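For reference, the structures are reproduced in the following blocks.
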Structure I
């Protein structure tokens, strides 16, 4: 089972036990294709599969109806939980599109071969996302956009960048 964190249950929606999911990426399209999510309550607990009976997008969040969750009280017990999805349940992406989990851990180099660091996380901004690249106590925020990001090579686990002046200082 290849589970990844997908989002957080942010609040209850409506009276019938629907829940709102704040996704960890902009890929809201995936919600309509998912038939299940997984809840992991504590780090040492096993995933609990929840079946999605209905889903829709509402103001940059996903609203889900989960089988067996039929009241506000049932839904409130889930608020704050992180949901996970099976990687194989996600949609295939177009060329030059990546899921965030694909980028975490990649090594970042300049076009000249200078090692910049490793992608630790991403920050989602309304206009563009930022790679958070760390190396030995240094941290760089690198816009995930052309012409700065020149190549993402998942096979070789690296990203090649062409930094603008001052980006790495």
Structure II
């Protein structure tokens, strides 16, 4: 017999032997294990990212959950401000009692503790990102051009988010 035929017979014996079959099975199982480990690691990383995203969304939801309630209260705050201004005017017949003043102060302090901040922009430079211009009036002083002359309606922020832009009159 030739040398090549002997090698082929030995290879054939190895293939038929149980040891060779087990060795192939072990290789296949090792590949499956590596594939499953990779899938597991990817799934675990995806789940961790999901948990982080949900925590972030929950914190955001908690911090702005009161936004709708605050928006509903803003007209009441505006009315309080107008009443207080009328009381401060000496010629006004309106009377702002001490009790109402205490309620006014307490309401603003409670809302402030929940993150509501009033924005009065009078005198600031007009910024269309932060203000809503409702009118422009001519001014004689050059320093007043482009500045906010009057705040018609205060703006409000809830924590760092603007929930109502201030309505302002701008000098031109």
Structure III
């Protein structure tokens, strides 16, 4: 199983943060990436600088026949197509697509670390996974999603909102 997380906290020429995420998912589909499940949208304050605009995030479960590095390259092209500009770490961005878990593989390369090195600490990653794959277990920590959520700070557990809005994709 492959988990992705897509986030946006800036509007773009494509429209709102919701539009950015919808377009990114449609570009994944056009890139021959099979989407199995998508979470609701979740909104969180920007981290660590909460004066930046709030983030929207969704979690996805996908199927992909090629290796993780090929998927990584496709994701970077999609981010570029949507107008992502590499800025300082944690600065606002139009789109951010992360590979959270690629078939339980453990990798540490210059370009990519799998599973995502901070996924177990991020409410905007864990809550969408809990919604779409409640039995997921972190490949290194060997802990399930609920356990990881329970270990977040109380602040982190309450500052996330599950929106009653879903992704609009072309099938």
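Throughout, read-outs are computed from the coordinates displayed, never taken from laboratory work. Note that the coordinates shown come from a computational prediction; the quantities given were computed from them, not determined experimentally. Cβ atoms are built from the backbone, for glycine too; each structure is taken alone.
If you work out distance in nm of label points 7 Å out along Cα→Cβ at positions 102 and 142 for I, II, III, which one comes out largest? It would help to have the intermediate numbers written out before the result.
Working: I: 1.7; II: 5.4; III: 2.5.
That would be structure II.
Determine which structure produced the value 1.04 for Rg/Rh (Cα atoms, Kirkwood Rh), calculated from the coordinates; the candidates are I, II, III.
On the way: I: 1.04; II: 1.60; III: 0.93.
That value comes from structure I.
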Out of I, II, III, which structure matches -1000 when helix-only ellipticity at 222 nm (-39500 (n - 2.57) for each DSSP H run of 4 or more, over all residues; to 500) is calculated?
-> I
